[in-house]
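Below you'll find the structures, each written out as structure tokens.
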Structure P
Amino acid sequence: MTPRRWADARAFGLRVRLLLAFVLLGVTTTAVVASGSYFQARTVILQQAQDAAVMSLTDQLAQLYPLRQLPPTQEDLDTLAQRLSDREGYAVVVCRDMRAQGSEAPDLLTPQLRQAVRDGVVAWQRVSVDGEPVLLIGTQLELDRPDGASLPSGLEVYSVRSLAPEQQSIDRLATLAWLTGGLSLVLAVLLALLAAQGVLRPVRELGRAARSLGEGRLTTRLSVRGADELADVARTFNNTAATLERQVGELRRMEADARRFVADVSHELRTPLAAMTAVTDVLDEEADRLPGDAGRAARLVSQETQSLTQLVNDLIEVSRFDSGTARLALDDVDVAAAVTATLRLRGWTDRVRVDLPPGVVARLDPRRLDVIVANLVGNAFRHGAEPVSLRLRVEPDWLTIEVADEGPGLRPEVLAHVFDRFYKADTARTRSEGSGLGLAIAWENARLHRAPGQQGSLTAGNAPNGGAVFTLRLPRVAADDAGQAR
């Protein structure tokens with residue numbers, strides 16, 4: 001996943017978490033408030049309906065006193081039931097085993113309700129008849145004795161009233177509660193989106209700024225808005241970016257100074273080295289005639305002067321790569337002939353097994369090809385084991401040169417740094433035949449050869465049967481301006 005997609009995925013996850021948090025809070029709050037309000041209102045509505053029905057029944061019964069006779073006749077029960085019935089409900093009148101004629105739904109009177117009424121309690125009960133809520137209220141008429149005491153008359157009166165209007169009110173209340181919950185949920189989502197937008201916009205800006213800073217644009221800064229935690233993050237990012245810009249600028253300045261120093265010193269050394277080389281040429285001619293230690297000293301001076309001269313030339317070449325001034329001098333080159341000339345010039349013709357198809361012509365820089373091949377073959381002799389082999393392979397747009405040896409090969413930790421400057425696989429040796437720049441220069445020379453959509457390369461590896469293998473790939477037709485951009 002790319003950094004941008006990874007940042008978008010994280011921002012998306014944060015948005016989802018904010019939405020879920022707000023929605024959960026909204027749903028929980030709405031459920032608690034709406035449920036509490038609903039049950040409280042439902043209890044109040046039913047209690048008010050019950051109290052009103054009890055009061056209505058009590059008032060109606062008060063108007064019936066005194067009864068004409070006890071026990072009442074069937075006619076008295078029927079008349080009493082008719083007088084107590086109205087449009088809001090009907091009455092059921094029971095006296096021991098007698099029941100008023102025409103009383104509807106006598107089965108509604110449960111034994112528990114009748115027992116409570118017989119005990120002299122005004123009892124009520126809510127039941128459901130064909131899916132419709134019904135309120136049952138029962139009481140027993142009492143007789144007043146001359147001494148002021150009351151006696152049960154045995155006459156039970158039950159009022160049956162429909163709670164449909166109250167149920168409709170409760171249903172409307174439930175619908176209102178659900179509607180309020182839905183609106184609260186929508187409001188929570190809108191608030192979550194606004195909050196997520198306010199939080200994620202700085203997060204996205206921070207992500208873009210971090211990617212820009214990682215891509216090398218050290219002048220990237222964030223706009224600081226407000227004084228909250230996100231503003232503190234933006235200020236911290238800006239301070240970090242400013243510090244990084246200063247440090248990187250200082251490192252670049254120091255690196256430029258170091259490169260300029262190396263280049264200046266290398267150029268300054270060329271003149272005295274030229275004079276020393278002339279002297280060592282004379283010493284080489286006289287070394288064999290000098291006695292003992294004098295001859296050995298002359299040969300050592302000559303050898304070290306040559307090594308120093310090579311090192312200075314390598315440093316000058318490296319400084320050209322670093323400054324971007326290295327250029328290709330392109331020519332149509334017979335690759336097999338050029339490689340053979342490189343080996344012959346250094347006396348390696350008999351020591352290298354070659355596989356060079358004739359007639360392979362490529363447009364490249366012959367001097368840089370000579371440097372690459374010489375460094376690869378020389379490295380094989382110094383750090384590998386003979387026999388050393390060199391093979392040329394040709395493709396329509398590429399040519400490939402492989403240099404292999406029969407040595408122990410390259411260790412994994414060496415492969416990662418084999419083209420680094422001044423890197424030496426054996427760090428225990430303070431002195432070695434090379435400067436550690438040869439392979440780095442060969443790598444840079446390979447990359448200088450470019451064509452549209454193509455770039456030269458130099459890679460290192462190990463052969464299956466042991467030994468190191470260096471593979472050089474160059475475009476057969478390099479561009480004339482290929483060396484101007486690295």
Structure Q
Amino acid sequence: MVIASFVACLAIFLLIGLASMRVSRNDSRDYLVAGRNVPPWLVALSAVATNNSGYMFIGLIGYTYTTGLASIWMMVGWICGDLFASLFIHRQVREVTEREDLHSFGGLVSRWHGGEYRTLRRLTGLITLIFLGAYAAAQLSAGSKALSVLFGWEHYSGALLGALVVLAYSAAGGIRASIWTDAAQSLVMILAMLVLLWAALAASGGIGSFWQQLGQIDPDYLSLFPGSVGEGALGALLFIGGWFFAGYGVVGQPHIMIRFMAMTDPGDITPVRHWYYSWFALFWSTAIGVGLAARLLIPEQATFDAELALPTLAHQLLPPVLVGLVLAGVFAATISTADSLILSCSAALTRDFHPRGGRSRFIITKLGTVLVTAVALAIALSGNQSVYDLVLDSWGVLASAFAPLLTLYALGQRPSERLAIAMVLGGVITMYSWSLYLPGTVYAVLPGILSGFILFLLGHTLGNILKPNPEQTDSGHP
């Protein structure tokens with residue numbers, strides 16, 4: 001029954017994705033931005049499913065299992081940062097997309113004010129390919145971990161299955177197939193989490209008993225801040241601030257921003273927000289609850305991988321048909337993000353490195369989809385990093401590289417191409433340097449994003465200082 005219910009859900013996702021071909025216009029705009037006619041509720045559910053990936057089911061639950069109640073600040077900070085960015089950037093993204101007829105994130109970064117920053121566009125495409133490829137690998141790895149626990153399959157089986165399903169409907173229907181399947185996947189995801197949380201609370205004797213038992217695990221397990229943040233208000237502020245900037249960094253994520261580029265009208269942003277943040281909060285609250293429940297019902301062991309908490313708990317508490325539903329929820333989370341990542345990489349190959357149109361663009365898009373999927377699968381099978389690390393590293397790099405630049409664009413600033421490139425590279429270098437030399441103090445996306453703004457201020461100020469005074473260069477007169 002476990003396999004039957006799991007396969008049934010996967011079949012539904014695949015059929016929905018393939019059904020999108022019936023309304024496809026068979027052109028590049030439809031393939032990459034769904035003709036810019038996606039209704040608000042679909043934009044929102046797709047963005048939620050894409051954002052809440054295998055990282056939430058595997059990485060976040062594992063983090064909560066290990067850290068405790070303090071993981072709630074990840075949700076609070078992330079959602080607040082995401083909302084803050086949405087208030088003044090997302091609508092402009094949609095307006096610029098239509099005005100400049102843009103079909104990729106690289107086009108958005110390089111052509112916001114018209115014209116073309118070609119070098120910046122290629123750099124954006126390169127960063128997209130590298131880090132979205134690693135991000136996609138994390139999603140395939142998450143699904144693979146779940147299958148290895150529940151079915152006893154080899155590690156490569158789940159990653160290979162996820163890659164094949166994603167490749168099938170992504171190559172067929174493009175971003176429209178991704179958005180349609182995301183909506184169905186988001187429903188399965190939330191249903192699976194609610195079922196598992198309900199079963200865990202019942203097994204714990206109810207909410208009151210559940211909370212009381214959690215307090216007995218460790219004196220600090222229900223503390224609002226982990227010991228690693230340091231003493232006093234400054235440590236707490238930096239801890240929360242790191243996750244706020246992580247949420248703000250959503251504007252630097254090509255696979256999510258393409259959803260807002262595809263919505264029918266810029267005026268739809270308000271209903272999109274209502275749907276998006278309601279579902280977002282529900283997803284994360286449930287995931288944190290499941291992580292806490294897993295720590296209570298699965299005793300901590302030196303050999304236990306915390307990222308396997310969800311499938312282990314499902315196998316322990318649920319009947320086979322519901323175990324299949326939970327597993328389908330995990331897979332829904334992984335493939336709803338993996339398909340978006342792969343399509344964003346295909347758009348980068350097509351639009352940022354191969355600007356010419358015609359049949360060759362179509363061929364490169366298809367080959368690029370296969371290539372990116374293969375590379376992501378290879379990374380997932382290497383097993384060198386956890387899902388949590390892969391997602392946070394990739395997310396942090398993309399946020400640090402592009403969030404400051406798009407923020408300044410939305411505020412009416414127009415940095416030169418050289419300054420824009422310096423901001424992008426500076427953000428990436430700062431983020432990685434912080435991760436290497438100051439780990440654990442604060443999520444490195446905070447200094448990464450701030451470095452972009454600092455470089456802009458320095459470059460802008462220095463440019464004004466060095467700019468010649470027109471009065472002193474007028475026909476030799478002083």
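A short reminder: the numbers here are calculations on the coordinates, not readings from a lab. The structure presented is a predicted model; accordingly, all values stated were derived computationally and were not measured. Cβ atoms are built from the backbone, for glycine too; each structure is taken alone.
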Highest-scoring structure on mean count of other Cβ atoms within 10 Å over residues 204-211 (candidates P, Q) is P
Value -19500, calculated as helix-only ellipticity at 222 nm (-39500 (n - 2.57) for each DSSP H run of 4 or more, over all residues; to 500) from one of P, Q, is from structure P
With log10 I(q)/I(0) by the Debye sum over Cα atoms at q = 0.06, 0.08, 0.10 Å⁻¹ computed for every candidate in P, Q, -0.26, -0.46, -0.71 is reproduced by structure Q
With relative contact order in percent (Cα under 8 Å, 6 or more apart) computed for every candidate in P, Q, 10 is reproduced by structure P
Candidates P, Q; mean count of other Cβ atoms within 10 Å over residues 236-243 computed = 18.8; producing structure is Q
